[in-house]
Structure 1
Amino acid sequence: MTTPLTETNDNTGAALRIAVICHADDPINHELVRRWLASFADVVGVVLIDEHRTRWSKRLRAEYRRVGLLRLLDVFGFRIYYRLCRAAGDRAWVDAEIERRCALLPDPPARVMTTRNPNSAAVVGFLRNCAPQLVIARCKWLLSKEVFSVPPLGTFVLHPGICPQYRNAHGCFWAIANRDLANVGLTLLQVDDGIDTGPIYGYFRYPFDEHAESHIRIQHRVLLENFDAIRTRLLEIAARRAVPLEVVGKPSRNWGQPWLSAFLRARRAARGGVA
């Protein structure tokens, strides 16, 4: 478990100032990740995204344009399977992890702003007033340059997937579906104008169990099991000692929502020991 640190971002004795952007209905980020960050930095602001229901329909239309009607039905099929067979167990596991880990982490006060749109002028003003040196974005939105350029050290995402091979949504699922098990993990990368195309500062993995763990649980655990290593890398970034990794020549793909057909193929391959 991460322990509180006194390490700073420079020689002035001032703690690293961090802000967080995440969804209001995602306690693993606005509760657990926020407290973990507060164990080694000064969390100066939290932007909670309280999305309107129309946002979901926009994502649905975007996925339809991406894959067409038949694949969209494939997406719905997987969602029905997950809701019936895995969602309740994952919710109970998340609740238990949050309770267990939060009991060991500080809970200092932080300025909080709730918004429907994290790219609004109000959010830009809020972040400027909070004056973070670095922002951690854990959200489904593409942030505008006006937002991600506010902190001088940059805005970073903890992306559940190995980039550039598994950009956009559900990278862990698609690595498993492709039997690319060595690339089931998390990427620490800096936000730029693209979709998970910014400079990469680290890959993080853990020995997952694809038979016992859903893709959602794997996405969470790859973050939680690497808190210490990610903390070290963030402090290196703050101290300007971190160097982006070289990824030239690696394949790059922008993935979407999980398909039931891909899940079933992966399940059959896993039972047969295919990698």
Structure 2
Amino acid sequence: MHNYRPVQIKDNFLVVSSFNNDLSWIKARTDNYCVYERGTQTLDFYGLKPEKCFKTPNLGYNIYDYLTYIIDNYEDLPECTLFVKGNIFPRHISEEHFDKISNDDIFMPIIEPSRHVCSWPMSGMISDAMYLELNTSWYLNHHTVKYFNSFNEFLRFIYTNPLFPRYVVFAPGANYVVPRQNVLRVPKVVYENLRHFISYIDLPGEAHILERALPIIWTSGYTFSTNILNSLIQIEGRPMNKKRVRTWRDYMDGCEYRAQELGARIMNFLHFW
């Protein structure tokens, strides 16, 4: 939209993870930013300041860059940060929707409902910022994994006695508004270990787990386990697999989920008639 006038970001800090994306939208909104570029482009083309742009390895999707920013600035974080992908427009949301929430200072997944085609009971929207997905770890069937073979296994490792959710609430693409107080709920060593989990390849399955786990990590009251607060030497020797290794627990969970889905479809059919 050529005549659209972007809204200025007044106080929030903008962290952008880019892979050769068009970043001309940044300068039009704020001078309070940093950019992590994992592609080959030079960012001076967009008028961005060199001291605010960092070359980063192409590892772990955009979440690797979010974690890098938090680790490097843990003791001096801004009051509220927008963590977004360089291609957030039009890939995930419209500019108009982004500008509506870019000055908010509460924890919020950045989602635009009209961009998602939901299929209940597998996925759905329960508010304008609440997208949920059945917790089946289906995405790990299509990506290389090394450390975790399911979302629940990840939660079991990093927390003491967590609940395993039937549905996971998250922002597809991992774009979030995150206040400083939410970031600091998590010890720095946890962020360092989380980044380690996704630093072994460019597109690891564990990054998809983190995409879905970030709201829990930033808002839950769970107690972190000694596993995640200490050295990861006990799991470091695990091999990479082209997709997750299925266990009996995965099959049992899968049967339960399929039974739930079938039951929901039957109830919908009966209700219709």
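Which structure, out of 1, 2, was mean projected area of the Cα convex hull in nm², for residues 152-207 alone derived from, given a value of 5.0?
Checking each candidate, the match is 2.
Given a computed value of 12.6 for mean count of other Cβ atoms within 10 Å over residues 80-87, which structure among 1, 2 does it belong to?
1
With helix-only ellipticity at 222 nm (-39500 (n - 2.57) for each DSSP H run of 4 or more, over all residues; to 500) coming out at -9500, pick the structure among 1, 2 it was computed from.
Comparing all candidates, it corresponds to 2.
State the single structure among 1, 2 that was used to calculate percent of Cα pairs over 36 Å apart, giving 17.
Among 1, 2, the structure yielding 17 for percent of Cα pairs over 36 Å apart is 2.
Throughout, read-outs are computed from the coordinates displayed, never taken from laboratory work. The structure displayed is predicted, hence computed values, not measured ones. Cβ atoms are built from the backbone, for glycine too; each structure is taken alone.
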